[in-house]
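Here, each number is a calculation from the coordinates, and none is a lab measurement. Bear in mind that the values here come from a model prediction, so they are computed numbers and not experimental data. Cβ atoms are built from the backbone, for glycine too; each structure is taken alone.
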Structure 1
Amino acid sequence: MQKKFTSLFLSIAMAVTAFSSISYTAKADTATQTLSPYTGINYTHSSTFEGLNIYNGIDVSRYNTSVDWDKVKADGIDFVFIRIGYRGYGKTGALCNDTAFESHINGALEAGLKVGVYYFTQALNTTEAKEEANYCIEKLKDYEITMPVVLDYEFPNTGNGFAGGRMYDAKLSKSAATKNCTAFCEAIQNAGYTPMIYANKSDLTSVINGASLGKSYKIWLANYNTKSTYTGTYEFWQYTEKGKVDGIEGNVDCNFWYTDTDIHTNQPESVSISKAKFESVPAAIYTGKNIAPTPKLTLDGTELILNTDYALSYKNNLNVGIATITAKGIGKYKGTASVTFKIRPKKVTSFKKKSAANAITLSWTQNKQATGYQIYRKSLYDDTNYEKVKTFKKNTKITWNNTKLESDHEYFYRIRAYTKVDGKNYYSDYTNLTAATLPGSKKAVIGKKTKLYSSPALSEKSLATIPKKATVTYLGRTYTSDKNYVFHIKYTVDGQTYNGYCPSTIHLTF
């Protein structure tokens, strides 16, 4: 780990079998003491950790040039964090590999140690923080690690005891630094790891919002005293940078890990989620943004917990077509499970009519996602089936003149857009329209008193009662069968306009 003036670590703990998922909040009072064999000094643990197992660990990089990992393990070390890489201090901020990473991680794993990694960041924004997370994810795919991945976020020593580097020069605010931490954590968590944040006491209070981050992520505290004075939440404590461990030349950072798990004998068994079942995902409507449903996932009748037992990722979830949701196990849960759902085009909007004596012109607003449109029609209200009367295979057509229709007859239309993806059509919901072959409405006088109903069936509760000799607006004949029809009219009384239907037995005078 880098030598530092102020240091901020973001450590991303992979929730695998050896790693505890519990964090603990330390208090200022004292409890158990441990004599460290690596410093010869007694260290006092917070009473919060009473009854927990305490394990010894180290962290190394290319600066630890000679390591005999079998001797390290034999000297009582249980876990190690190995630097996976770093971002350069200069303006370009290139991503670099730690030259000792491969030899360190292979040696530590072969020796049977619990292994994690850390990354030295100089990210100036959330985009760079995510880039560093993706770097770690890509490098880790070849290794089975059981401890945190650590991101070292610090101001490097540029000489003569002064901090510097691109991140220092950027003078990030506490809010911006915290957002970078969160962005990195979220990216790692979405890849199936459990985030943990490393920082010293000063950084947790002044550089990042340790109190807020500690509510969502684990904390690894750096505090080089015989008794921690930090009162916030943490699970790891880096207590010295001058430890002496057999098998390592020179000084090395030493750490305590507090956990209720016996990492050597009581590891939970791995459980595959490959046979887990998602609840069905209904079709979604295109919005122009990524659509990310979170359906429940159950395994053998037990509902798994999102972002605790599994993380979700999405594929093809922006455009019309088939989208895929994939769950990747976290912690004791391994493997993946997937489910698909449809994304359909949006409904046609502004479906309008223009009537003539024997024709109706339909128009609509262009749907940008559509390949084309389908128009359906029925001429009888009681008919349960619509007939497809027109298909437009080009999205540029947004009007149609339906000719050779019966005069003074009301027709029922519906239109839907479709989008062709990989040879398959995906359809929008229908948009409905009623139109009559009546060029303009007509004023008429009712010949006798009648009730006005909301539908041509004339069976619902009436909208209004129209007295004899009342003036109405005639909209056309609505046929319920080949021989029977009702009148479609509008009636206004006391400032209220009603649109409905009345029997054809009334007499209308135009």
Structure 2
Amino acid sequence: MKKLLVANRGEIAVRVIRAAQEHGLKTVAVASEADRNAKHVRLADEFVLLGPPEAAQSYLNIPKVLAAAAETGADAIHPGYGFLSERAEFAEACVAAGITFVGPSGAAMRRLGSKIGAKTIAVQAEVPVVPGFFRDGATEAELLEAANSIGYPVLLKASAGGGGRGMRRVGSAAEFHDAFQLAQDEANNAFGDPAMMVEKLIERPRHIEVQFLADAAGNVAPLFERECSLQRRHQKLIEEAPSSRAETPWWEAMAAATRRLVRAAEYVNAGTVEFIVDDATGGFYFLEVNARLQVEHPVTEMITGLDLVRWQLKIAAGELLDIPEDLMLGNRAAIKNHSIEARLVAEDPSKQFRPSVGKILFWHPPTGPGVRVDSGIDTGTEVSPYYDSLLAKVIATGETREIARQKLAAALRETHLLGLKTNLAFLIDLLESEAFTSGRFHTGTVAEFLDEWSAPPIPPEIGLLVGKATTAAPGQTSQKQKLGAWDLADGFRNVRA
């Protein structure tokens, strides 16, 4: 590989471009009209405009992305995450065009791309799965019969996609029909696939995932677990590695299950196996495979010392895994630190995480020992309604979980953003909550915490600063007049010394 096109945007495009340049590759950025002046565009060696802001006409348009590669002479494509990253047809189109796809093969994606198919492989590989009924073409009547047999509550899930779409909790047989119709319609609209499955609902579970690297020789390195239970609407907010829940026997069984599943799927490159854990019993169950790099990959990098993007590039180029033996074997003695990541998003927690858009008037990320910030924004960046609300990831690493937690809370207090609503204050309060400090939380904790949470007051001096920053020229309507000074500054906190 000599030139890499990054088929993505935002912080992950910045992350991949930097890693590729450090690896000695020339880089090509692509962007929609909305991202013409974005940070990833400025960092790349070359830039190709794909089209209008709508993703379907730009980042999701396979012919346009391949044409950009041909135009610039890019011989490899990294898809990042989201967009085309788990589209088997894109991986196959790259190969057909003579371009190296930095990720698993289209065949592996197809094997794991549906929850039904992935669970079938998991059962064959003797990986624990939640009791359920998963078969392509299952009818509503068959799923209802299975739900009655499994026992309520159950979870109806779309076979395709993720992010909570096409998913419904069903508490009784009387609720089943309406829930099925809603979930199936949502799945069909979101993914173009109406296939549904049903499984037993584990109440108050933890969401644990295992990062792995796999090469073409069948070597699989399970690079420890990440705790991802703190979510809102099935989207993660705070992740950490390792999990405070992982005991050695529990981890060894999960690592072995990961190896069996990855080999059974003939998967090559980086990926993540997701599990849910029943805290009451300690049992873990396969959920799905994310055939791509995860948003939360930095915490794994911080506890292993590996650059996962660089390893993606090396594996795609045909190299075999050559990492320390303790990491290869998943030996927990290799873990020297604890790392926690918080996702800063353009959403208003006080209004059920309603998205926020507008221009970033001021951006000041934190710095310091053990603090890392992955972002795709700058002062002046326009946050549009077309894409994901993720602005930046703030990661803190320390010798213990408590040291990492304190570092992250301090780093978030030093993070300042003006111009739109963010979840910054919510993240700080969540990090300092009893649930987080004790490590006793589950996938429903954020919703419970939000019920009791209220946004902190804005210091008067910050309101004055926003007023000055948003004063319009004579005859113009200012951002302040349109939104209000207090609406623009919730990232700042009035914290006692």
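So if we calculate distance in nm of label points 7 Å out along Cα→Cβ at positions 305 and 385 for every structure here (1, 2), which label has the highest result? The partial results should precede the final answer.
On the way: 1: 5.5; 2: 4.9.
Top value of distance in nm of label points 7 Å out along Cα→Cβ at positions 305 and 385, among 1, 2, belongs to structure 1.
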Candidates 1, 2; Kirkwood radius over Cα pairs in Å, for residues 137-216 alone computed = 13.5; producing structure is 2
For the read-out helix-only ellipticity at 222 nm (-39500 (n - 2.57) for each DSSP H run of 4 or more, over all residues; to 500), a value of -3500 was computed from one structure; give its label from 1, 2. 1
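Distance in nm of label points 7 Å out along Cα→Cβ at positions 169 and 201 was computed and gave 0.5; which structure, 1, 2, did it come from? Walk me through the intermediate numbers first.
Values: 1: 3.3; 2: 0.5.
For distance in nm of label points 7 Å out along Cα→Cβ at positions 169 and 201, the value 0.5 is produced by structure 2.
Upon calculation of FRET efficiency 1/(1 + (r/R0)^6) of positions 81 and 417 (r between Cβ atoms, R0 = 30 Å, to 0.05) from the atomic coordinates, which of the structures 1, 2 produces 0.05?
Values: 1: 0.05; 2: 0.85.
Structure of origin is 1.
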Comparing FRET efficiency 1/(1 + (r/R0)^6) of positions 225 and 329 (r between Cβ atoms, R0 = 35 Å, to 0.05) across 1, 2, which structure shows the greatest value? 2
Of the structures 1, 2, the one that 4, 15, 19, 15, 10, 8, 9, 9, 7, 3, 1, 0 was derived from, the read-out being P(r) over Cα pairs in 10 Å bins from 0, in percent: 1
